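Below you'll find a set of structures to go through.
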Structure P
Amino acid sequence: MTERTVSLAELVEENQIEVGAGRPRSVPQGQDPLPILRVADVLDGKIESLDSISSSDFHSQDLGPKVSRPGDIVLTVKGTVGRVALMPIEGPRFAYSPQLCYFRPRVTGPLVARYLYYWFKSADFWIQANALKGQTDMADFISLGDILSLKLRLPSRAQQEDVVSVLGALDDKIAVNEHITATASELAAVHYLATPERELVKITDVAQVTMGQSPPGETFNEQGIGLPFYQGTRDFGFRFPGYRVWCTAVTRQAEENNVLVSVRAPVGQINVAAELCGIGRGLASVRSEKYPRVLLQALSADESIWLPYEAEGTVFGSINKKQFTQLEIGWPTSEFIDYLESQLSALDQRIRRATEESRTLAALRDTLLPQLMSGKLQVRDAEKIVEDAV
């Protein structure tokens, strides 16, 4: 097949792809429910933790094709437009919510499914989508009809598979690193919980607490000027926050290895500062100069300490400084704490290395993606770059 530019509507007409929007319906009592996949569950390239997706009263027999299948490409089309993910090969099935569209290229057709996934992450998609999604006065929204009108460059299937191979190698290595960090994190929790003796201590007896504060809005930027600034859980990653904004007039800081704790709903979510940074009103910084890794585990191990504050406030849960400083955490006795810190430090270094490598690989992927999708960069040249990186 020669290269051509084609709309998604044309591919649907040619029966090369199935496209639809989620419209789950309630069913009579007594039928088995399916979990509902919503916008918040669709992250960068993947589905949020399957355990966190709530079930509801919807049934696959009433939904027909609007139930997930392995390999589906899922796109968010309302509120937060443009987050895209691939449905995992293994895992439960979902009913798609109305804020999602799904795409199923024919297995032997001219469009490779993962190529379409990468196209949704490309500048070509975003240029077209941005021209359409703001056409209403409500939250950002792009209709199924608008999506079908989008056009994409469609090289031969072999060329698409070559592009997917290059970009997929980077994503696969990132996935390996995510598994490494998750395993190391689980081992750290096991080490902490296996410590023979722990006693309840007030948090201020073993650490310093700094509540965040938000500087004036005009001091923020997205160009990397000033200190990285984190406002709440929207900035959190698996262990370390991701870069979103910087601030030139930080009033409250967190130092490297300080534990960052969300003090507004959801109260008690935790990350670690990877470097000197600013913190806003949604966060507190907790610092132990000698035992930062033990402190992280002590704050993470018992989720029940945060539960009373989920109901604080008139609408959303929160915890103030007085309440925070009164918290009690399990702290190893002096006989065991130095050994535990050394164990946790080795695991922490493994997590940090894997995280830093993944950030580098993701940046490389995001650099190569538009060039490969547009044909400006030859696959063989990109392969050499990726080979050096992985």
Structure Q
Amino acid sequence: MKRVIETERIPINLWVDDIEEGALEQAKDIANLPVSFSHIAIMPDTHQGYGMPIGGVLATENAIIPNAVGVDIGCGMCSLRTNQQELDRDRLKKIMGRIRDTVPVGFSHHDSKQDKKWMPEMDSELPIIQKEYESARKQVGTLGGGNHFIEIQKGSDGYIWIMIHSGSRNIGYTAAKHYNDIAKEKNEGRDDVPKNLAFFREDTKEFSLYTNEMNYCIDFALANRKLMMERVKDAFEKEVSDVEFSDFINKPHNFAARETHFDKELIIHRKGATRAREGELGMVPGSQGSPSFIVRGKGKPEAFESCSHGAGRVMSRTKAKETLSVEEQSKPMEEKGIIHAIRHKSDLDEAPGSYKDIQEVMKNQSDLVDIVIELEPMAVIKG
């Protein structure tokens, strides 16, 4: 931990030195909520979000806050290891081409509904999920946009790895917006609750409805990543005759869950933060030009057993497009032989220069996780 702020209702534990002003103000807002418990934990990849900072961990007693989960409910990472130790560039390009043919990116969806076996089972008491279910069948197995990616990596263990970052697509966004709007109405007129941090008490029907629909969206986000991973595996199998896969790891980083900390049952909200219990494996990705990491949690109580979910932005998407250069951002990756996704000025919001130094992020959270494997990027598809 870098420092503790003790000027608010509860302390703010920081694993970062250079927190931006907007993120700091949001951290203070959640520290002053009447339902916040013990302390706030701010991870080293933090930056300003909507209501709550990305990279924030918040514990509550008997309350849930939709905006402390975020609009991409269940967004997270998955990875697996192949048995391959080498992959030549021509074969890698063919694999990436096959992935692009089978995994829609950005706003694109599948033309037809995917098999129901890829969808989580639906409860009849989930009104938003029921409404969005059929359209979601065209979205399952799609990457989405923003910072979502599919990346082929070479591990320090000598093996080729696959990593995917994606979320719950429109079904998660719709559920999040619906319940956040209701929460704002329920909390209207309260001076102690900012409108973007409105919550539901546990003894209300809205608490149960949101919790159940949130959990479905978390399951959908996992199903989405699993189907994409199957399509990536298919691409490998068509190009590499003896390929095998193992060590599947999945970690959401936008969710709320009941957990016991400090001998209390709490609701832990992680928004752009990953659970890191003692011995638990997880992933911390860098940018498309920097390493990612398989990590093992240390179960740090002061962080509610959490760690960062990535490198974290150092500048806004707009500023990145205005100030960064395609040539300057792409050249170092090309020199390393990385098949990257920086082609036009519109791609610069996901350029390496728009992210924090992942090595510094990992150094700042050395008390939260141990590095197990370092993964160097070989090829990436961005949303």
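Tell me which of P, Q gives 22 when you compute relative contact order in percent (Cα under 8 Å, 6 or more apart). Structure of origin is Q. When distance in nm of label points 7 Å out along Cα→Cβ at positions 41 and 305 is computed across structures P, Q, the figure 3.2 traces back to P.
If helix-only ellipticity at 222 nm (-39500 (n - 2.57) for each DSSP H run of 4 or more, over all residues; to 500) computes to -9500, which of P, Q did it come from? Considering all the candidates, the number was obtained from Q. Source structure of the calculated read-out (FRET efficiency 1/(1 + (r/R0)^6) of positions 113 and 369 (r between Cβ atoms, R0 = 30 Å, to 0.05), 0.15) within P, Q: Q.
Comparing distance in nm of label points 7 Å out along Cα→Cβ at positions 297 and 329 across structures P, Q, which is largest?
Top value of distance in nm of label points 7 Å out along Cα→Cβ at positions 297 and 329 goes to structure Q.
Looking at distance in nm of label points 7 Å out along Cα→Cβ at positions 9 and 337 for structures P, Q, the greatest value goes to P.
With percent of Cα pairs over 39 Å apart derived from the coordinates and found to be 13, which of P, Q does the value describe? List each step's numbers first, then the result.
Working: P: 28; Q: 13.
Computing percent of Cα pairs over 39 Å apart on every structure in P, Q gives 13 only for Q.
Here, each number is a calculation from the coordinates, and none is a lab measurement. Just so you know, these numbers come straight off a predicted model, no measurement behind them. Cβ atoms are built from the backbone, for glycine too; each structure is taken alone.
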